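Below: a set of structures, written as structure tokens.
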Structure I
Amino acid sequence: MTDCTHPYPLRALHMYLMHGMRLLAVAVFLCLGTQTMAANTRPFLMGFTPWPWDTKWAALQDTYNFINANADIISHHIEEGVPWTEALADTAFHPQMMQDWTLRRDLTSPGLKVFLSLSPIDQMRTGLAHYRGEGPQMPLPADFANARFNDPKVKKAYLAYVRRAIDFFRPDYLAIAIEANELLDNAPQSWPDFVELHVETYRALKQSHPELPVFFTASVHNVVNPERGDPAATWSKLQQLWRHSDIAAASFYPFLQQPLDLANPFVALGELRRHAGGKPIAITEAGYPAKQPAVDALRNLPASPEIQRNIYYGLLARAASEQYIFLIVWAHRDYDALWNRLQGKIPEWGALWRDIGILDGEGLARPSRDVWDLFLRMPHL
């Protein structure tokens, strides 16, 4: 999930009515296109992360049941920190951590492809990932507290951690850094050290697992935002890193793209394709809210179930026409219950993704569910 610790005021957002005719045109295209596309095959996998809609066990079970029945890939996005000490010493990871891993594996249908995301970068994209011990996001151990990404012990520990995760999850696709470009925004001085770590980890993994696609992800909606820096300079640095990546993988939330134009909401994906040098593309996270997010910076965002449907249709159609590898929507169902239960314990920007589900908070299907099913019914090549 993208870093939204620095929410930006939306610039030049058109009001919904100004887009009425354009949205109508998209809706007509949707209706006309379903008849011809139904007979086509689908070149990309479709899936979700198992982000639950509530803290209760029943919600977690329901989430996995839905994914197992309505997807052909699952995204295990593990960004809780790294067991640095244990990985370095080649000792057992904490039982609580392994319990979480085992639960993920046991609840995942054996018929699903598995996309595993790990990262040496912390969730705020400012430095080294926190420690994963008894719980997630614990303070770094003393011998890692001031370590840089290219510290020999960091390199050794991170590679050992990733290899153990591969052995456990047996993924079909592997990300070894999440939204790496945001490190350029928040801690540019650390970028060369991170690149060194990434390149060495990638090369070592390709030697031991030559058939496994290994890559990093980038939040492309942020790359095209001029308020985040010079897009051309960022693309250039990403191009250098893509030399050591099998896929050009992106998290993409159109509603965080600046400026947003509903007539052309996929600008960032066009730029990704233009700069990726022919690399195959995968969308590792995506979503668009069906209601205006309860976040001050996005109070005027055009959002409705119909707009969400059109965005999802356009995204899935693009994945088909440009032959993406896979596409992941972050949450299958709105997490109103989770949000209400944890309100005050998580920051306001956590509401950004609350309403991106193809099911609403009550578990009822939105129009985007029909779009999802339309594409999912197409046989995957």
Structure II
Amino acid sequence: MSHCLRIFAGICLLLLASLSWAHKAGDSYLTIEQDGPVLGVTWDVALRDLDVLLVLDSNNDHQLTWGEVRTRSADIESLLQSQLTLKLGKHACEWLGQSAPLGVVQHSDGLYAAQHWLVTCPGAQESDALNIDYRLLNGIDSLHRGLLSLHSGSQHSTAVLRPDQGAVDIAIDASLWLTFTRFMHEGIHHLLSGYDHILFLLCLLLPACLARQDKQWLPSRSFRSAITHTAGVVTAFTVAHSITLALAALQVVVLPSRWVESAIAASIVLAAVHTISPRLIHSRALLAGLFGLIHGFGFAGVLQGLPLTTGPRLSALAGFNTGVELGQLSIVLVLFPLLWWARSSHIYRKFVLPVGSLLIALVASIWLLQRVFEWQLIPG
């Protein structure tokens, strides 16, 4: 009984935490070209994020125009400068002014405002490490990330900046191993903070220790069989999303973010319904693999916008994918023992599994409507 209640309570808490989370985590793209003590800074920030901070949609028609953005260009510049502090070594950097007018650029998930500045750091040497304090959307969007590309001559480095991490030093000559570990940590965080991926994985795991017989779920009698079946389903999901993650990150196949995020929500609905009323019970691994192909494109968002050369890009891809798998494995290792202990409970089979799956399908359906039609059904 206690294990059943823990599982159901966990599902409910996860769903409550995910209610206002409907879209892809917001990213911004920060490119810095260093020439001695002078920095050329280009910062692409999603218009939807700027609208949250500055309410750019002056007529409240839910359609941002270039005129509405352009008239607030001074406010946009002031806001962004207040959210980013740069140093070279111990030398504070100063904003010299715009090197180009405010523009708008297209990324895979929508339109971004592109701001360009020249920055000087008096007294700094070219060998001084760049120190960045990135604060955009701190306390507003916990999933937001700043994707940094740093260039100095023939050297370059990349990093993922979190608004709540404080000031960090970025080495210009980062090794492939450092790039790997940076993105491994980001992969773990991405998986554990991505409610849609967690809910899909939960749908795959809920019947992991059960067997379907005479149109009802019965407890699995063999621990080895349950382990083998679970490993097969999770492996199929892993292989599938690793393939499409690589294809998208290497920009072999690039799909619009809105399509991908909508398809991910639909996959959760179908997986939850399938858990309640199985139609492909002997092919759950196939189901996990097919939907895993969709989720891989969702994982790739962090890597797609980074202008990396082949070596760093492959290192970042390998690290990020490793982190995703470690995050996924941690969920399986925590959840599987609870599911095994709860499998014999009538309450688990007749209440927790169907009701939990139904609630997951309901939340994912709301996400689907929000992503397809851009409706705000739940206040964010």
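Read the figures in this text as sums done on the coordinates, not as results from a lab. Remember, predicted model here, so these are calculated numbers, not experimental data. Cβ atoms are built from the backbone, for glycine too; each structure is taken alone.
Figures for the structure shown
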read-out	value
Identity of the structure behind 32, 23, 21 (criterion: semi-axes √(5λ) of the Cα gyration tensor in Å, calculated), options I, II	I
Structure (I, II) behind the derived value -12500 of helix-only ellipticity at 222 nm (-39500 (n - 2.57) for each DSSP H run of 4 or more, over all residues; to 500)	I
At a computed 1.15 (Rg/Rh (Cα atoms, Kirkwood Rh), for residues 117-212 alone), which of I, II	II
Label whose coordinates, when distance in nm of label points 7 Å out along Cα→Cβ at positions 109 and 125 is calculated, return 3.3 (choices I, II)	I
